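Please treat every number below as a calculation from the coordinates, not as lab data. Here the structure is a predicted model, which is why all the values come from computation and not from measurement. Cβ atoms are built from the backbone, for glycine too; each structure is taken alone.
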Structure I
Amino acid sequence: MNNLQSQGQFASRAVVATSAIAGDAATAKPMSDEARQIANELANRSISATLLTGWVRLFEFAALVVLALGIYAFHVVPVEGIDLWYAIPVVLGAVLATIFIQAADGYSVPSFRSHIRQIARIWVAWVLVFALFAVVAFLTKTGAYFSRGFFVAWLLTGLAFFALFRLGLASVVRRWTREGRLERRAVIVGGGPPAAELIEALEAQPDNDIRICGIFDDRDDARSPRSVAGYTKVGTVAELVEFGRIARIDMLIVSLPMTAENRLLQFLKQIWVLPVDVRLSAHSNRLRFRPRSYSYVGSVPFLDVFDKPIADWDSVVKRIFDIVCGAALLVLFSPLMLLTALAIKLDTRGPVFFRQKRYGFNNEVIDVLKFRSMHHDMADPAAKKAVTKGDPRVTRVGRFIRKASIDELPQLINVIRGSLSLVGPRPHAVGAHTDSRLWNDVVDGYFARHRVKPGVTGWAQINGWRGEVDTPEKIRGRVEADLYYIENWSVLFDLYILALTPIRLFTSENAY
């Protein structure tokens, strides 16, 4: 874990350093009516092509196995009884089918749309599986061991399944395509001729899946035209952060020459807080790096500046981890939660639970559940005054459950619902402040911690950044730890944090 920590500190400090070089962040400006209208039209979530193709693979694999098991149960078992040797061709056949379909380019978004053209290739791939079985059975003289009726039935039902499933899939994918949900939504930062050249290069690519949603540039219309290659300049970079959050943008493309270092750093400083991929257009730059340094859309090269953290399959794995572990912990701690609720009701008047507005993923405001630890008439949902040692607002039961973090256990319900993760940056109250300054004013790049879903516990909490935040240094320490976690997330890292959490709870001296 020491190696992991040192690597993460390097990555997070590099991001903070990039932010610090550029100076103070520009104050976010309200969007124009035109920009807000465009953003609202794009407010529905886009669908990751990587996840879609992956889920189709998994579904078809599972469906082929289920078909085989059904045929086996009704055709083979009544005659031959249970024979576990059939598991080998069942699993192997489903695996080979997905491999052959992949080789036939059957797992791509364009193939999902074109049912008629692709179904023949998929059928050929499925038939090849059984041709291979026949060859193996002949060479090994094992053909008499297995039921020929089983394989014939599996072949025919598989052909029917692929025809029906791919027909339905094509209909759904075409609808998602019309709605623009299967494209990577991108905005371009920087206008003028460089942006025009980039757009023309992208549109010339036959496999381009990027949808340009607008152009943002701080320069006036004289230096940066209002319209570039048919796309409108929507607003300034200061308006881009709000636009990106509402429109659920997937990618920000900075179309600036690398020689414009100061402007480039200033742009990066303002946009790095968004949970998106940030790419630097490299198609017109004369300075060339190794091919592996670039990512490509067709033949158009980009330099990767920031990647969206915990994306695609990582997000699926983390969500499954949250549901499984969250549900297990909720069952495990349910007796303690019931006793805590009873103690709160017997101690003071008022509700058992306390709801507070906090910042969630992508700066969305969420309701976070806690056990009530203050007197009901002294509750502070806006977090206008931090809880201090000996705070008279805290009840007798409240002092104990806050010290042991038992008051946080209802947030397991938030985890199951999906607004929180088990591990992540702790969600802070919307009005949280230090020395009469909001925390996003105290820490430059504070909102970058919201690029991932917040958590019940986190790297900051097990490293001593827990409890009262009465100095700017404490909130800076929290943010630095949160950025480290974001840059170094893994399931093992989450397990490590969960394992250390109960130990650190009883050694912390800052929670009141």
Structure II
Amino acid sequence: MSHFSPLIDGSIVGLYLLVTMFAGVAMRKYVGRVEHFLVAGREMNVYLGIASLAATEFGIVTCMYTAQSGYEKGFAGAIPGMCQAVAMFVIGVTGFCIKPLRESGVMTIPELFENRFGPRVRWAAGVVIVLGGLLNMGVFLRVGGEFLTIVCGFDVKYLEITMTVLLVGVATYTILGGMLSVLVTDFLQFVVMSAGLIIVTILILVNVGWDKLVQAVQTHHGAGGFNPFVNPTMGWPYVLFNILLNSAACLTWQAVIARILASKDAQTGGRVFKGTAFFFVCRFMIPGIWGIAALATLGPAVAGENSLHAMPKFLSTFLPVGVMGVMVAAMLAADMSTDSSYMLSWASVIYNDILAPFRKGWSEKKGLLINRAIVALIGVFLLFYGLWYPLKGDLWTYLGVTGTIYLSSMTTLVIACCYWKRANNWGAGAAIFFGAAVPIAYLVMEQLPATAPLTRQIGPYYSGIATYVLVALAMVIGSLLKPAPAKGAAENRRR
């Protein structure tokens, strides 16, 4: 029986939602140009950027998959967060790729490619980014709805209604205020989210106890619960895939890079990365502790049970009235921040890159109208995709595979565009093709009974590593195969 009180906890959640919606909608009056809508006029400072990036990259879906990792893998499940924290800090210190990206003045990553690789590569890059991003985000609503129905004790038949209400609320202020609304609401959501995470974690450490958490991991996972290299479900392929995946996400995940592009300058963007880096350890570790607490109190999942639901089942009876409301508000804060930012990220690529050939002569007013319509259509897609796609395997793996559809190729293109003079459109096209083809083939084969055993044998980690290797080779080989332009032709182009 859930401890969620409709009167007390419901009032806390309702008050938070009203404040957030008011703040988000109020930003509408400051949006007069497309640049305001997509990159907040490039006026984001360091502290707002840190709060926004941290809030964006922690949603209910994040809490669910990191808790599932803690439940199934113990403390070793925090490895992806450590990989991303190191990658983000190093990139922030060195300015690797993000400095030339911000100094280029572009609003999206594919826009950077046009001058170097041509408009076709820009368009193809936009398509791949949106495809990978929407498939990645497609499960967010369902996972968020499942969390809320379990924690609050709602009947499962209200799952679709819960998903729809969440989406409509987020879409409303995102459509009206764009990135300005996202940044302002992100700051509020970061404060509420942080308070909720800290309170729940302290209660777990006090009432369950650190010793019991460690003992549960030792009992159910052995040494593999602490060392990913000896964990039978992880090993070196898991670690290497996550190093590649999380490094690529820091460089080209549109929702992350949007903060660099919206910052005042490249130095501000680097400071945002450095300031946010350690949060990604907390992003995996704190919900991971919640998942381990579920393991310690509920025990391991039996056949047929979904391990994704272990953590919300634990919280539904563990948290007292009042604290339950703060936690649900915190999770809604996290989810709204993630959903709004992601919807705007994919909408910006559709408008700025996929529709680039058709935007000649569009006024600012028409551009804003089209952007808002795109956000609304993305919301409709997410609602229906979330209802019918059957998730196979653990959630983090699904997100990693779908993210690889574009992370592998876009990272290769960005690095080559910034630092390799020999890179050209042949190599870029080949990289985009292989980067999308391998993960999509894996996802399709995973759903087909005839090929599902083969995908289980290969596994998502070997498939993911192979994708990054193939994409890099495709860029190098494709670029080297294309004849170098004649000296006179190259000089004419520069003129």
One of I, II was used to calculate helix-only ellipticity at 222 nm (-39500 (n - 2.57) for each DSSP H run of 4 or more, over all residues; to 500), yielding -25500; that structure is II
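For relative contact order in percent (Cα under 8 Å, 6 or more apart), which structure out of I, II has the highest calculated value?
Numbers: I: 14; II: 31.
Largest value of relative contact order in percent (Cα under 8 Å, 6 or more apart): II.
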Value 46, 37, 19, calculated as semi-axes √(5λ) of the Cα gyration tensor in Å from one of I, II, is from structure I
When mean count of other Cβ atoms within 10 Å over residues 228-235 is calculated for structures I, II, the one with the largest value is I
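Can you tell which of I, II yields 5.9 when distance in nm of label points 7 Å out along Cα→Cβ at positions 124 and 444 is derived from it?
Details: I: 5.9; II: 1.8.
Clearly, the read-out refers to I.
Comparing structures I, II by FRET efficiency 1/(1 + (r/R0)^6) of positions 60 and 348 (r between Cβ atoms, R0 = 35 Å, to 0.05), which one has the largest value?
Details: I: 0.05; II: 0.90.
Structure II gives the largest value of FRET efficiency 1/(1 + (r/R0)^6) of positions 60 and 348 (r between Cβ atoms, R0 = 35 Å, to 0.05) among I, II.
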